[in-house]
Structure formats: structure tokens, C-alpha cells
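Next up: some structures, all given as C-alpha cells.
FYI, it's all coordinate maths here, none of it is from the lab. Since we're looking at a predicted model, the values are computed, not measured. Cβ atoms are built from the backbone, for glycine too; each structure is taken alone.
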Structure 1
Amino acid sequence: MRYVVIGGDAAGMSAASRLKRREPDAEVVVYEKTDDVSYSACGMPYNIADADKPIADLVVRSADAFRNAQGINLHTGHKIDRIDKAAKKVFGTASDGTDFESSYDKLLIATGASAIRPDVPGANLEGVFVLKTLQDSRYIKGFLEENSVKKAVIVGMGYIALEMAEALTARGIAVTMIKKREQLLPWMIPDLSGVVRKALEAEGINLNPGLSLESVEKTGAGLAVTAGGRSFDCDMVLFAIGVKPESGLAAEAGLELGAAGAVSIDKTMRTSDPDIFAAGDCADALSVVSGRKVWLPLALTANRGGRLAADNMLGDEQLFNGIAGTGVFKVFDVEVARTGLTVEEAEAAGFDPVYKPVVAKSKAHVFEGAAPLHASFIADKASGRILGAQMVGTEGVARRINAAAVALQAGMTLADFYECDLAYAPPFSPVWDPLLTAASLLMKKTGK
């Protein structure tokens, strides 16, 4: 059997490694359009924050390790341009301009996602960046090393934008942030989003929500960003307004697309063609909460999807039953986490969502270092079923959100969760954990 994988990061290399591990004599071929494979994209802002850390620290496993230790036929600098389903072939171009083609018995599309670069004048000027690939990190870090950067404008206020605000601040750069929508984190319950905003302002971040980006211009002193009729001078610009699934190859091959234009897959990771699979940020997934298809580009989903795709490509049927959609990030001293549906997503899925923010302590009140922890469950008013959870605080958030994620996976109600026997000791939690308190208060609102 000849297995071909398009894409050499999390999903692609997880699949290739598992294929080779389970079927050592199989021919496993991977085509990656860049020169980088298997790296920690999530670690890039933290690497950029430290001028002394080499970019190579982000590489999880080198291309040569895959080739020599596992016998994977890995081709970097090879871009796939077309998939011919009928002929079961892929066609592409190498970095030296050479055309190539490759046949397959089973094909995995793991092309990931790409950063959105807005279509405005000056979007491609020198000193204007996005951050998605390892090469993007090299460009940014090289620019910071070679230029005296005192001021930066970040367009966007999502995960990457906020992490990069902290990273650039750590390097002594004054950060201005602009975005189109008024609320800082529009998916977050306003009370909790306000906590994050105050933390950013306390660190000197200049926040400017509610401004539409108009242009970037070169000036005698550097760059100028125009948004909402205002001009912001700076030395560099970072667009961090989101990513989109790289599903163009699949669409051109006639494969079905799903949520957010990602490749549509079933629980076996198959596309609408039985011999073509998809995994990672280019593919959609099933929400365990709503039962609907969603697109949430997350690292664990990509790695797990790649492994499951490999098993199913080998004929060992394994089902990917869905995701809760759990995420966490840190900005300065604040941990921000979510799992499950937002209020808007719950309404769109046909639920009647209710929520009740609470402020509790991260530890027993008598224990030194106890800090405020803001939390809320989102639940269906009629049934009391937990639909989501959101948390903000300076400690204890990242580990607690996992309890809520497990509750979602199990389909628990608020009453079910309230009965959970959570660990207690003064250095870690009050007797009544903040999540138990959140469940209790929301039960009163739902009557369940």
C-alpha cells in the first residue's frame, strides 16, 4: 500500500508516524510545502519574547529524524497543486520549480490553516507580519534583531494577538491594539472579558476596539496604521485577526466542504471520497455539545485526528466522536480559558442558554496568595445541561477548565456536576471549589 500525506505538521506527521509504526513495510510519503515540519506553533509568541532563544527550540522533531529513524519518505519544499481523485494521483511543484506527480492508495489531506491578511492598502509592506508558521516567527524575530522597534500595532485582539502583546512588551516595545468589534473577546461573557481588559490596560497596552482597519502606509519614521479615521504611528505591524482552513485543494478536487469552509469529514476522518481522509486545522469536527459540525483549529484535535486517520487508512475503524472545544491562553498574569459553546453558539444550536458569573477565591481564603477567580457555566435553562464554561484568573484556571471539559464530554447537568467529589486542600482551593459554586448558583437560575 502507498499512503500519501499532504502537510507535515501536527496532523500530517502524527498520521505518517502511526502509519509507519503500525505497518513498517508500507510506503508512506509526505509532501510539505515549507522547509519545516513538526514544530510547536503554540510556543512561537514565547520564543519571540526572548531574544536569546533560538527558533530551533520550537522544533519538536526534525525532518531527518522522520526520514532516518522511521523511514518516512518526507519531501519538504514540495507543494501539492492538484488532486486527481479518479486517477488517484496528486500533482505538485518542488521549490526548485520541478513538477512532480505521485500516486496513492490512500490519501490524507493535512494542509492546516493560514493566517488572514486583510485586503487593505499596505498589507504587504516591509515590517508588516502575520504569525502562523515557523517561517513567520523567523521573519518577526529577524526584524526585531535588525531594527530598533519601539512601537508596534497589533490588529486583532484574539489569542495570538494577546500573547504577542505580552511578547512584544517583554522586549520593551510599546503596543497599540486595534480591532473592529467593540468587545475585547466577543465570545466571552462580558463580565469576564472586562477582567482581561483591565489586566491589559494595567500593563500599558493601548486598546482601541471598535475601529475598522483602513490602510498601512510607509512614512519617513516607519509605518502608520489608519483605522476608524485615526492614525497610529509605529515601527512594525502584526495582523492577528484569525486564521482560515486551507481547504482549497480539497474544494478543487470536488470534495465536500463543511463548517467554516473546512473539509467535511465523518467520524472515521473520511472525506466525501472513501480513499481520501482529512485531519487537523483544514478539517471540521463534531461538537459533543451541540451535535453540529464546527471548525475549531486546536493542537490536540490535530494530533488526535492524525492518529485516528492513520488507523482508518489502515482499515482499523476508529471513531472520532467529537470535541468539546477547550482552549486556554495566558496574557501577562492572567489565565483565560473556555470550553464548549458560547452563549451565541448555544442560541444558534437551539438551546435557551443561561449563565451566572461568580467571583470566588483560587485557594482557601486563609491561605496566602488566594486570588480572585472569575467563572461561569453556561447551561440550558430547560434541562440544566451544561453547555459551556469560561474562566479568568491569575491562577488555577488552566487546570480547572479541564473538569468542565470532562463534564461536557459526559453530557452532565449542573446537578450532576454539583455532586462531583473535587479535591480540596487550602493551597489549591476553597472547600467549595469555584466551579462547584458556579454550578450551585446557576442551578438556582435554571431551577434544575
Structure 2
Amino acid sequence: MLSSADENLIRRDTALPELRTLLDPEAFVEAIRPHVPEDIEPGSARVVYLKYKPGTNCLAAYKISVGGREVDVYAKTFGPDADVKIENALMRREKSSGSLGPGRIVLEDRAIAVAFFPNDDKLRQLGRLSEEGGKFVERLVPDRPELWDGDLQTLRYKPERRYVARISVGGEPRAVIKLYREVDYWKTRRNARAFDAAFKTTGPFRVVDLIGGSKKHHAVAFEWRDGNPLGDAIGDPAQRTDALETAGAALAELHSQPPGGLRRLPRNVEAETLAELVEPLVFNTPELENRIRSLAGSLAEKLVREAPVWHPIHGDFYEDQVIVSGGAATLLDLDEAASGDPAADLGLFIAHLEKDVMRSRLERGAVAPAAHALLEGYRAYGGKASPEKVRFYTAVGLFRLAPHPFRSREPEWPEITDGILRRSEELFKTAYPVSA
């Protein structure tokens, strides 16, 4: 059953008449049920990710239970260009693959295209990986024959964006494969090589080794790194302080590395990134329009006035990107690494902690000591960041995270979005007081 906020959103977006079908798991399952073979009975379904452009299109990634297991399925519905998009979908349907059902379903009368894993309109190499298995892996890592016949297990999948799988040999994780869109592949490859070429340390910062890749298939392979996920440690008061101090020290060492071939992240680009979020946020939560526009303007204005700073930064730093082991921390997923302001990494990390409080995944009282431990480790290893700058970038990070509750289909997404924006506003005013 859809929430009142979802119902209001659907009423506002008259250009996407089938938005309701994608947002409502029960309606989606009923829509595809007549189009799958009789021996396949789709059961419960849940939306795990949304990519929504009001008035243009919506992509919904689903987990659907079929025969006692969950299957990845995604669907798209279209607006004014639906005729062209559906015609393209019909042509792709003839080339679909996979062991579940028809591979693809096209609901022409509803302007909905559905793809069952491993079919993907942008990650076409995913089908090849699924079909070829070890032969695909062999092309990625020709000098690692022990990996060729390993077991593949999906870790993360964002349809039309990125696919991540683990290779295990004898039940032990040994490597990770990532598949990308072409534009993202080149950025990831460049970043991995920049740190691989420049990286020399006896300190706490670790990177995973790049062990292979394919330009043709826009795929890379990394060595597996064992350790304890930082997210688990944050939830355990006995481990929290030491783990966060180690993560902070590792981040300080990352920030001290030579910039290598990293792209620069100018202040105006940071400001433009915030501006791009405004209209979708306003459409989703029109009752928050004044706060959204005012806050985005204030944050962007402050950003462009800041002097440029050029240090290597992670670009997407939060607890899920850190593995801690033996007094060192491996920082994962350097896909968004750039040369920019180190305070951006610290602020985004704390912003994620703040968001977790609003999602009832972390106690409010845990944020301050967690942030303190991170900053203590950071400064102890030579990192320099003023409290005011970190608070400011926490406000920026929260604004960047404001669309996430809707995208991840949090049941109380309007309230969580409101809370994120209010906290961003509060921290911005604390870091840079507004004169009376």
C-alpha cells in the first residue's frame, strides 16, 4: 500500500501515468504476472532503489521472490518519449537472455519495460559475464588461473549503473569484479591507477590492488581484502573508538598522497552538484520548497567563496567504504576520488552518521563521540581540518543525502528528508552564524 506522500507525488506527475505501478510492489507483480511462464510464480517484491526524473522517466530496481530465492528485476516507465523508448525496448526483447522467464517484458500499453537479471540496457557485459562465467573472468585476470572457475556472488547491483560481484575459491573470498558504464569505467580505471602508481606507505592507509580489467567490457578486477567493516564497529561501543581513529588516520594519509592523475573538483562544480538536486527535491517534497531553495543557495554561495584546495580526496567517504584490520584501514571504492578539499570527506562521513540517526539505525548520542574519534585519528596522523569547515561540509553532505530516503524507499521518506534538511540548515548556521 502506497503512502499518502507517494499518492500525492503520483498525482503531481501527470507525464508518467504508470509511476504508480513502479512504486507499488503489489501492483508491479500483478502487472508482470500474465507475461511470465506458468511455471514461474513471482511472489513478494520490494523496491531497493529508484532513479526518478519527474516528468521524464522512472527506474525501479526490485528484488522479487521466485521459487524460494530473490531475483533482481528492474523496470522503467517513460513520459513524453515513450513511443521511441518502447520501440527500442521491443527490439531488445528479441535479444534477451537469462534463465528466468522471458528475460525481458514490454508492457506496451503501460509504457513499461522490464528486464530480468542479467539483462541490462546499459551494462550489456553483464549478460556475457552470466553466460561465460570463467571465460569472462579469464579475460579479466589472465595471470590468475585460480580465479577462473571461482564462484561468483552478487554484492551490489544498480541497474544501468554498476554491478559488483565477489569471486570465491573453496569458499574463501579472493577477488571482486566490477562492471561499469563506459564513462564510469574510464574514471574508475584512472583513479585506481593513480593510487596504484603513487601509493607508498608504511602507515594505516591501504588500497585494494587492481589485478585486471577489460576496456572492451568496461570491467575491472580487484584483490579481496579481509577485515572488519567499519559500519559493524560503529554499532559496537567496544570497537567504535579504535576503529574510527584508525579510519581517520587512514583518511589523513590518503589526503597526503600525491594527486597523481586525479581530476580536479573546483568549487563551482561542487556548487553545481548541489543545484542539480534542487528541482527533484522540490518536486518530491513541495512543502519544503522554501527551505530547499534557500539552503541550496546559501551552501552554494559559501562554496564558491572558499579558496580552492587541491588534495586527493575519496569523494564518497562513509562507513561502508572502510575495512579495518590490524591497525590499518582499507578505503574501498575510489570511483569518485578527485583532487579537492579534504574537509569534504570528513563532512560527508559525519553526514551519513546524522542520516543514520534519522533512520533509527544509530542513537543520537553516538554521533558526537564517533565524529570525535574519527577527527582524533585524522589529526593524530597529520590531517588538518578546522571544526568550522568540517561542520560546513557536514551540512553540504546532508544536502547531498537528502534525496536518498525517497530513492531507497524509506517508509517515512518525507519526514526523514525534512529532518536531513533541518539538520543541514542547523549545522550551516552553527559553522557560519547568520547575522541578526
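Numbers for the structure displayed
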read-out: For -0.40, -0.59, -0.78 (log10 I(q)/I(0) by the Debye sum over Cα atoms at q = 0.11, 0.14, 0.17 Å⁻¹, for residues 313-408 alone, calculated) the corresponding structure among 1, 2; value: 1
read-out: Which of 1, 2 yields 1.3 [distance in nm of label points 7 Å out along Cα→Cβ at positions 49 and 329, calculated]; value: 1
read-out: For -14000 (helix-only ellipticity at 222 nm (-39500 (n - 2.57) for each DSSP H run of 4 or more, over all residues; to 500), calculated) the corresponding structure among 1, 2; value: 2
read-out: Highest-scoring label, criterion being mean count of other Cβ atoms within 10 Å over residues 305-312, among 1, 2; value: 1
